[in-house]
Structure 1
Amino acid sequence: MLNDSQTNTLFDANAKPRGFKRIYLASKNSLRALIWLFINESAFRQECLALVIAIPITFLLNVSLIEQTILISVILFVILCEILNTAIEVIVDRIGLEMNTLSGLAKDLGSAAVTVSILLALITWAVICI
């Protein structure tokens, strides 16, 4: 026997999907976002290129599997920061395109996060490879 909340969830057209359907839909949305980023953001394309170049290089280096994983992970972290930076920019632009010091600060902070992640990646590569 189902209680009222279970019955409402089963027959609610607005209920959020669960299980594998939720995973499928989330993956579909993520892929759509990644495609949008690749088409519209040159920095994202450049960072993806860095990843594509970095992965084979890690196989040529005399490093452990853990070090190889770290080298690849720091590039992925740069990409993650770029995605979050772009999300901030999109939200700020959605709120309004007029000049606002807080909007500019939000965009600058997102950009600073990307810069810090790039520095982290460069330092990590330098320490492990030199």
Structure 2
Amino acid sequence: MTAPALTEQPLGSRNPRRISRAAILIAGVIVIPLALTVALNSYGALTVDSAIRMAFATVAGQTVAILSAATALVLTVKRRYALPAIAAMTLIAAFVTITAIANMADAGELLLTRLDTIADVDKLNR
């Protein structure tokens, strides 16, 4: 006697919803860094605390961008996309990484400029 084959899946074992690579890139490269920048921007007078907070927001946003590009690349390879898709995603990830590192360097330079400006204003006020 043989057991009948189950053609239906049990209720609790649904396939998890797949997140697209484009959604990861859009959220990680555009939405999250922009939200961090807007949330941690200084809308008042420039102070040492606000200058440091804005620099760290930029660095955190760019770190998220690098990680999301790497995640999209790993998903591309893991889901066994064709070689041209893997090559294109590798180029996109490299571009995002290089741009993010350049933005981090600019954030450091801007922080130094802002701190110098704050010191000059403080010196004039004495």
Structure 3
Amino acid sequence: MGILGKIFTWWDGATIGTSIWSARHGEHVGTDAQGNKYYRAKKAKTPEGYEKRWVIYAGSNDASNVPSEWHGWLHHSYDEVPESHLPPPRIWEVDYTPNATGTMAAYRPQGALERGGRRAAATGDYEAWSPDA
């Protein structure tokens, strides 16, 4: 993405203004496996007394790109940076897959308009609800 894209688009990574603001007012605390960068405010706190925390996405701004351990840190579930206390990966854990909703890779059940709109015929095991019954 060129310089104009960084100036005018907010939906695909950070704008130049956000990057400058993060560099001046934020402290980079970590980066996850997807390349998202996590920051906390150097000084400012919320009215409730929490430190401000935010993420700059690597790629499109999609909250489903935030791993669960960083989600907990962003929402003040714990104060330590997640990389400092992660358990070892389990053998049954799978790699992250992005949310495919709204894309061509999204799940389309049988009978969906995107799959031709045809579904299997009813088998007779369905009975419509009636308020008189």
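Of the structures labelled 1, 2, 3, one was used to calculate helix-only ellipticity at 222 nm (-39500 (n - 2.57) for each DSSP H run of 4 or more, over all residues; to 500), giving -24000. Name it.
Going label by label, the one that fits is 2.
Given -0.69, -1.01, -1.17 as the derived value for log10 I(q)/I(0) by the Debye sum over Cα atoms at q = 0.13, 0.19, 0.22 Å⁻¹, which of the supplied structures 1, 2, 3 does it correspond to? Present the calculation step by step, with values, prior to reporting the outcome.
Working: 1: -0.74, -1.07, -1.23; 2: -0.69, -1.01, -1.17; 3: -0.75, -1.19, -1.39.
Comparing all candidates, it corresponds to 2.
Suppose relative contact order in percent (Cα under 8 Å, 6 or more apart) works out to 27; of 1, 2, 3, which structure was it derived from? Write out the running numbers ahead of the final one.
Working: 1: 23; 2: 27; 3: 14.
Comparing all candidates, it corresponds to 2.
No lab work stands behind these numbers, since they all come straight from the coordinates. These numbers come from a predicted model, not from an experiment.
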